[in-house]
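S.K.: Heads up, there are several structures right after this.
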Structure P
Amino acid sequence: MFLAIDAGGRERGGDQPQSMIRLFVNALAASAGGGLTYVRNIVPHLAARDDVYTSILLSPKFRQEFTDYANLAFVTNDVYGSGPRRLWQEQLLVPKLIVRSGADVLLSASNFALRKSPVPQILLSRNSLYTSQDFYRDLKRRGEYRLWLDTKIKGVLAKKSIHWADRRVAPSKAFARELENWTRVPVDAVHHGFDQDLFFSNDPPLPAVIQQKLEATDDAVRILFVSHYNYYRNFETLLRALPMARERLAPRKVKLFLTCRLRSEDNPGSYGAESAAALVTDLSIGDEVVELGAIAYGALHRVYRACHLYVTPAYAESFAHPLVEAMACGLPVVASDLAVHREICGDSALYFERFSEAALVERLMEIAQSPVCGQRLSNSGLQRARYFSWDRHVDEILAIAESLMRG
């Protein structure tokens, strides 16, 4: 059963002021990674607005994460299946919820749009895998033909969704241009934000076992990579760089901290982590790789600040929130040479060819051997992180919603 409940425990009625925008956010597919991060961040900013009433559709298992708000209702339901089946269920059920909510505009926040939305529709496209030739090549190389086919099918639906929507939004200019080249329709770029107050306000201690792992490496160069395991984050290039970094940094030690475990069952999605775990063994870098596992978002800033460098070798991205988090924590950043990474970090990072472990090591050495370089990147990153704002993001989304209402 679908039911929207407001803070007072009543089913939402139609007594909101007519001047308010009534926004319906379909976040049902937000279950991990960027999708869930997006929902977690926009909820308090939408709730703080007095010119919008928002209904948010999401999975029941995430409802307990959010407090109640006077002008924001949560609609919860499970849609079973995945891919085309899931999209088909949403096509049938979500329009009824939109009508029931009295919404003026729909924000489809998970890459796929309604084919026949009862109200004007904004589509947030943020999955770069559908347009990534590197990803398709990687899947073939791994023999992941089923995942290759699944991604191709979803890509067809994502492409159709862009045409179905009234306005399309991407989280970066670089990805917006990529989508425009793919679909030949205009796409707006609205940067995702970063809430420094929220990120640093929660101060729970790290679990003792995590704290011990961090404290046991005081004499090492500590490198951090924040991601669950998947293929497009290109863990293997980073792992192959470690033996070279270990040799170049000697007698100093090097430690790579991962916020995941290299076991398939410990990560979302259908990515097989066993090959990465085998690579750790084959390269004899078990002492250098520290698998922290998933870290609670409220405690994540403690992990960033316990490390010296942030590295991402990803070969596909549409925004990359951890880059902003790392800059906000004062970490020098080394990133693969994606247009998205250059847009987000600007001069606050060093870049390397995304499949070259040798180039990655050279960038690491530039920072490790030059405190001046590291401090420059740190200072620049602190300033750059302040540019990203969820308030600004919500303002721009609502401005698009208003334009659709007028139209």
Structure Q
Amino acid sequence: MKRVLFVDDEPALLEGLRRRLYRAQAKWEMTFVANAALAVAELEAKPYDVIVTDMRMARMDGAQLLEIASDRSPQTIRIVLSGYSEERQVMRLVPLAHQYVSKPCEADRLEQVVERCLQLQELLQEPRIRTTVGRIRHLPALPRVYARLRQAIAREDVSAAEVADIVSSDSAVAAKVLHVVNSAFFRLARPITRIEQAVVHLGFNAIRNLALSAEVFCDWSAISVPAGFEPEQLQAHARAVAAGAYALAGDLPWASDAMLAGLLHDIGYWVMLQQCSREMETAVSLSAQKSISLCRAERTVFGATHAEMGAYLLGLWGLPYPILEAVAFHHRPTLAAQSEFDVLAAVAIAQEVLASAEPHRGNGCHQQDIEPPIDQSYLARLGVPFDWQQAQERVGPFAPREPPDV
């Protein structure tokens, strides 16, 4: 049975949570504690799958508690339940909280958020990998992009489109901006997946605070990177897949989601390279020595692939399911329950077209691991509105253009 820890220093609110979540006791083992110190003791006494904490508490607040939880129990999914949304507090929580839920919150809504997080754990069966992803507080951003962003938002005449273009050029920055804007602090009617819309909704001040925060982004230069995984190459490939997926989607209503999924499809490599670069080098070597796809080598070394790690992280950050599905299954889309041309199909097709056209880079970075393959029969099975030749024409051999504004 899954364990969930609830923390709030207001006895009436804590008891209200206990009553409203009474029916969940059939599927969760729930513990309710009245302060952060007791929560720390609980985390040290036994493993918890999820912690849900209030933000404003005496002596130790929610951010301080989640920092301790991140260090001592990184496999625990961290959720903030709070009625306060000051920007300063939001920025403190950006590196620490996976999900944000606003007070007042209906029991059904809170139960749904917790259950969705627990379901994500099924994506990564290996506890060691969940712990690895759980340690992530910041992702590496390209110094060039980071510098451009800081310079742009310092100008009075900068436009949202210009900032969005810079954000879209770096997968880590884009993922974090979407993480923040889709948090419950901003009370959106529906998730935002368009980068320019996210920039407008957050405002330049919040983007500036993100860019200035050393706790949100780190530098690639401190990370050991195997040959073929240089950050500029990873970003170029991500932008190419994003552009290709967008071109394939055409004027379909989910075209922007396809672009975003393409931009984020390899975000799991950011996790692997930051948290376990030596194991990543082992996987690259194994792929070359055994002449197997890198995905198979990753599964041998890690017990999971970059696709599953990336989807797990983005799921913890609350991105919409079509994005998660595309990230999780972009190498093996036939494992998903597909019945029509969708976001996953657009990303998988774009990547396959690019992989067949890209020169071999010696490490199998984008060598496919697909059975059955992505080809004309795959397109026909989903009723895709173009054939394989048209797909190649739309994506182009290397998709050299920058993705359109998101």
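S.K.: Looking at distance in nm of label points 7 Å out along Cα→Cβ at positions 28 and 284, point out which structure of P, Q has the largest value.
M.R.: Largest one: structure P.
S.K.: Further, regarding this structure: Given 10.6 as the derived value for mean projected area of the Cα convex hull in nm², for residues 132-227 alone, which of the supplied structures P, Q does it correspond to? Walk me through the numbers before you get to the answer.
M.R.: Values: P: 10.6; Q: 7.1.
Derived from the structure labelled P.
S.K.: Here's another thing I want to ask about it. Given a computed value of -13500 for helix-only ellipticity at 222 nm (-39500 (n - 2.57) for each DSSP H run of 4 or more, over all residues; to 500), which structure among P, Q does it belong to? Mind showing how you got there, number by number?
M.R.: Working: P: -13500; Q: -16000.
Comparing all candidates, it corresponds to P.
S.K.: Using the calculated result 69, 44, 35 for Cα extents along the principal axes in Å, pick out the matching structure from P, Q.
M.R.: Numbers: P: 69, 44, 35; Q: 65, 51, 42.
The value was obtained from structure P.
S.K.: Taking distance in nm of label points 7 Å out along Cα→Cβ at positions 116 and 340 from the coordinates of each of P, Q, which one would give 3.4? Present the calculation step by step, with values, prior to reporting the outcome.
M.R.: On the way: P: 3.4; Q: 2.2.
Here the read-out was taken from P.
S.K.: Given a value of 15.9 for Kirkwood radius over Cα pairs in Å, for residues 204-323 alone, calculated from one of P, Q, which structure does it belong to? List each step's numbers first, then the result.
M.R.: Details: P: 14.7; Q: 15.9.
Label of the source structure: Q.
S.K.: In addition: Assuming 22.1 is mean count of other Cβ atoms within 10 Å over residues 92-99 as calculated from a single structure, say which of P, Q it is.
M.R.: Answer by label: Q.
S.K.: Figure out for me which of the structures P, Q the number 12.6 belongs to, where mean count of other Cβ atoms within 10 Å over residues 140-147 was derived from the coordinates. Intermediate results must be reported in sequence, preceding the final value.
M.R.: Values: P: 12.6; Q: 18.4.
Traced to structure P.
S.K.: Another question, then. Match the computed value 0.85 of FRET efficiency 1/(1 + (r/R0)^6) of positions 44 and 260 (r between Cβ atoms, R0 = 35 Å, to 0.05) to one of the structures P, Q, and report its label. It would help to have the intermediate numbers written out before the result.
M.R.: On the way: P: 0.85; Q: 0.35.
This value belongs to structure P.
FYI, it's all coordinate maths here, none of it is from the lab. Every value quoted in this text rests on a predicted model; they were computed, and no experiment measured them. Cβ atoms are built from the backbone, for glycine too; each structure is taken alone.
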